Structure P
Amino acid sequence: MDTPLRLPWWRQPRLRAAGIGVAVLALLIAGAAALLGPAQTSVRVAQASVTMAMVEQGTYRDFTPLRSSVVPRDTIYLDALEGGRVERVLVQAGDTVTFGQALLELSNTALELDVLDREGRLVESITQLQSYETQLEQNRVNNLKALAQIDYDITRLTRMLERRNQLVAKSLESKENRDQVQDDLDRALAIRPMQQEGNERQEALRRKQLPQIQLQLDKLQQDLKITHSKLEALTVRAPAAGVLTAMDLKIGETRNRGERLGEITPDTGYKLTAGVDEFYLGRVHVGQVATVEKGERNWPLKVIRVYPQVKNGTFNVDLGFVSDTPQDLLPGQTLQGQLSLGEDSPGLVLQAGAFLDRSGGDWVFVVDAGGHHAQRRHIKVGRRNVEQVEILEGLKAGEQVIVSDYSGWDRLERIDLKD
């Protein structure tokens, strides 16, 4: 039985004609798209709901705002050098104290016993060294006496021998007695160089040991003072004059070694501390100038320290007053001001706005001359502050730009503005 053959679709007359038609239509659509350009994505918004600003040829002021707090220039912390029980509290927070003034007294029985034990051992060591030093001095004196005795014997025996020789010559003295004197003189003459050599060696050793003994004595005396100071540390004294702050102690409570007891603010003036946006971390350095408003006057400042650690998007700086300081400053007081990052310079500037958070300064919506729509345009910005943005490319003076929030406009190419 024969099987009918089916032609491919491209060889069938009706289907081939339909395929050619579809291809021609696709070519026409592609040509139209090429002539008309890509379709633009746009949205209509109320003109009153956006904020517009004009690009101007002006002066860029290179600064960043400061919100600073007044803090003491110096703060001295009082920590417990030795732990113990609080026996007496002699001052309260807010009191003015002088250098060396007793602030509180602690007691520590274990420490007192330990100090007494150490003192006993140190005193015993000091006594032993002093006894050895005394012994060396006595040996020196005894050696000198021994040498002097030998010299005396030599002189005495020499004279005696001369007299005995005269008597022996006259047969008035026996030779045996003379020879005994001669033997004693020879023995004294033989012992003298040995005694002198021994004296010199012991003296050299004594001179070598004396500095070492003195050094050890000084160290032991210093250790004794340190041991005494442990008991003295139980009475906490003010290391400097100033105002006592943040001290809250109760009689009977126990504080361990190293615990914070309080603070002293010396009378060295005040400084300001402020947080600066991390965007300016590389542009802030010691010596830069700033100003703050206090009363009806701007007070000049300079940066005295930069803390490079970034926390919550900001880093801290310390600022000091350049000349005089306001008289009515209070710790914790907040002052507003500006930190200069560089010199003012002429150029194209645009008002800063919320658009920077979304576009990052890479693109903006530029309003046409009629004010009916705004077109997306890529730009290049330079420096910025809270008031101005420096325009480097993409805009010219006199153009208007939408500077309000661009949220939801990331994919838009055009904004139609309606009245």
Structure Q
Amino acid sequence: MKVKLTTDRVARAAIPEPKPGKTGAAAVNESLLSDTEVPGLSLRVLSTGAKSYMLRYRVGRGRGAPSRRLSLGAADQITLDQARRLARQWMGEIAAGGDPSADLRKAREVPTVAEALEAYARDLDRRIVVRRRDYMSALQRGLAKLLRFRLPEVSEAQWKGAVHAVEETGQFGAADYLRTRLTAFLGWLKERGDLEHHPLAGWRRARRTRAEQVERAGRAMSLRELALAWKSCDAVPDDFARFIRLLILTGQRRTETARMRWRDVDLEAGEWVIPAAEAKNGRAHVVPLGPMALELIRSQPRVFNVAWVFSGRTDAPISGWSKRMAKLEERAESLELARWTLHDLRRSFRSGLSELGVSPRVAEAMLNHAGSELEQVYDRADLGRSRREAALRWEVVLGAALKERKADVVRLQA
């Protein structure tokens, strides 16, 4: 029916009866009142009582051209004048060859940030990326305010803003980590065709000032400081205390240590094997375990049907370092121990090996550092005996530091 729509007529528009013999969505009936003032504009009235404005048009010329419908908004949310103004704007685009319904349909097919993250997580699982849980945790937290947006709606400033927001909290390490993971995520979206261009391509961390270069991140702790860090563990739960002390004894990465499985530890042989799939550089690594390290692992309760030596509340590796470190740092401060990080324990282990006279080749092997490409290809020596001797000597000097006495250790020849 064609009528001149008015505000009063819109309010009094009759509601059609539901379709007889139908229930649910199938019973919904509609009637259309076409506006004579703006061609194509109609008031749609449903048997549910809902009223909305819509624009009907054809794509192309002639009666044979396909017809389309475009919703303009509910009648209780926009006025008749606003509906007419929107209809005229859209008809201008249609006259120029546009098809707004198709454009909107394509826009709805573009994934949101949340949907893109879900697809990225599935791809990481498919490729069995070792640290995929860490990657996704960082992205989910960092992009929490952008999850509902569709990808083209997020500006370059908003992507960068997610990283800047973490920097403003003083967590510069976490901000750098998010920057790295976000760049990889957006690159994946670009390759998949979800983004026309990489919004952060070429974005690098600001060049460090001279003062920042002088204050290098991280430090190597002395034996006395390591002994204080060891004693600080008395203030935290036993499982986390054993975890920290094992880092001090072995110098291994915190993530790889957190992912230690019972099946990877041979208590009789005194060895822990980090599988290639778990190692950062993709190379299997055998960690020699001295008496102190073995005692820590033996003391760790073995939970039925849980694979991890250090597990969280669920069947997952231990995590949540910031929260767990709070009491440890408080206790360390009371012992007048300067601030330190978990990675400082790895640096301290490496420096301690040098102090013992362990050759750089053996020390680097104990940390599972890849070395040069030439060494990886031609140097296949296991160095097992040398590494075990170095691990035992490290436990001797550390044990002496804990007892505050001088260790009787023979310095190795370089």
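Any read-out appearing in this document is the output of simple, stated calculations on the displayed coordinates, not a laboratory observation. Worth saying up front: this structure is predicted, and the values here are computed from it rather than measured. Cβ atoms are built from the backbone, for glycine too; each structure is taken alone.
Brief remarks on what is shown
- Taking relative contact order in percent (Cα under 8 Å, 6 or more apart) as the criterion, the largest value within structures P, Q is that of P.
- Identity of the structure behind 32.8 (criterion: mean projected area of the Cα convex hull in nm², calculated), options P, Q: Q
- Comparing mean projected area of the Cα convex hull in nm², for residues 191-358 alone across structures P, Q, the highest figure comes from P.
- If you line up P, Q by volume of the Cα convex hull per residue in Å³, for residues 111-294 alone, the top spot, with the largest value, goes to P.
- Entry that produces 3.6 once distance in nm of label points 7 Å out along Cα→Cβ at positions 143 and 327 is calculated, selected from P, Q: Q
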